[in-house]
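Take a look at the structures below.
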Structure I
Amino acid sequence: MSPDAVRVRVLLFARYRDAVGQDELELTLEGDRTAGGVVERIRALAGDTVVPPAPLIAVNRVHVGADAVLREGDEVAILPPLAGG
């Protein structure tokens, strides 16, 4: 692991969890250490048709944009669309 790399815990829910086959995984990020970088990695695992390019993302339980820079040990949740009524 390079000195610039960070490890993050990724939580997946609903159809994202089903597509990846796990509800939680650990990723090591080198280069693109943003929330959007995590989304791209998950899209590669789950398939581009399952995870949209801009899903809801939370880092440490706070909603963030794709440009949020991640730090060592962050918890990243990729959330499916919310339904209400």
Structure II
Amino acid sequence: MTESYILGFAQNALVTVLIVGGPILLVSLVVGSLVSLFQAATQIHEATLTFVPKIIGIGLVLAILGSWMGQKMLSFTIMIFTSLAEMPR
């Protein structure tokens, strides 16, 4: 196993993590910012107010993009296992 294989695996893993986790993090960021803006405008400073909209937003993202995310993770896993089987020792 050479350094190029390890770096290639690490790069593919990081790209896959960003692609799969990006939509969830982006929705959480947008919803959190909107709720914070609402709290600042209305002077309601309740810490638990941000959880419900974030959970609903994340649930919607997972319901809409969950199968796509699973397919991306599955194809990455298959690629890793086939690459490991063909790797020179």
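Every number here is computed from the coordinates shown, using simple stated rules; none is lab data. Fair warning: this is a prediction, and the values are worked out from it, not measured in the lab. Cβ atoms are built from the backbone, for glycine too; each structure is taken alone.
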Tell me which of I, II gives 0.30 when you compute FRET efficiency 1/(1 + (r/R0)^6) of positions 45 and 69 (r between Cβ atoms, R0 = 30 Å, to 0.05).
-> II
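Work out the source of 1.03 here, i.e. which of I, II gives that when Cα Rg over 2.2 N^0.38 Å is computed.
Source structure: I.
Relative contact order in percent (Cα under 8 Å, 6 or more apart) was computed and gave 44; which structure, I, II, did it come from?
II
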Quick one: mean count of other Cβ atoms within 10 Å over residues 5-12 came out at 17.2 when computed from one of I, II, so which one is it?
-> I
Structure responsible for -6500, with helix-only ellipticity at 222 nm (-39500 (n - 2.57) for each DSSP H run of 4 or more, over all residues; to 500) calculated and labels I, II on offer = I
For which of I, II does Kirkwood radius over Cα pairs in Å, for residues 13-60 alone, calculated from the coordinates, equal 11.6?
-> II
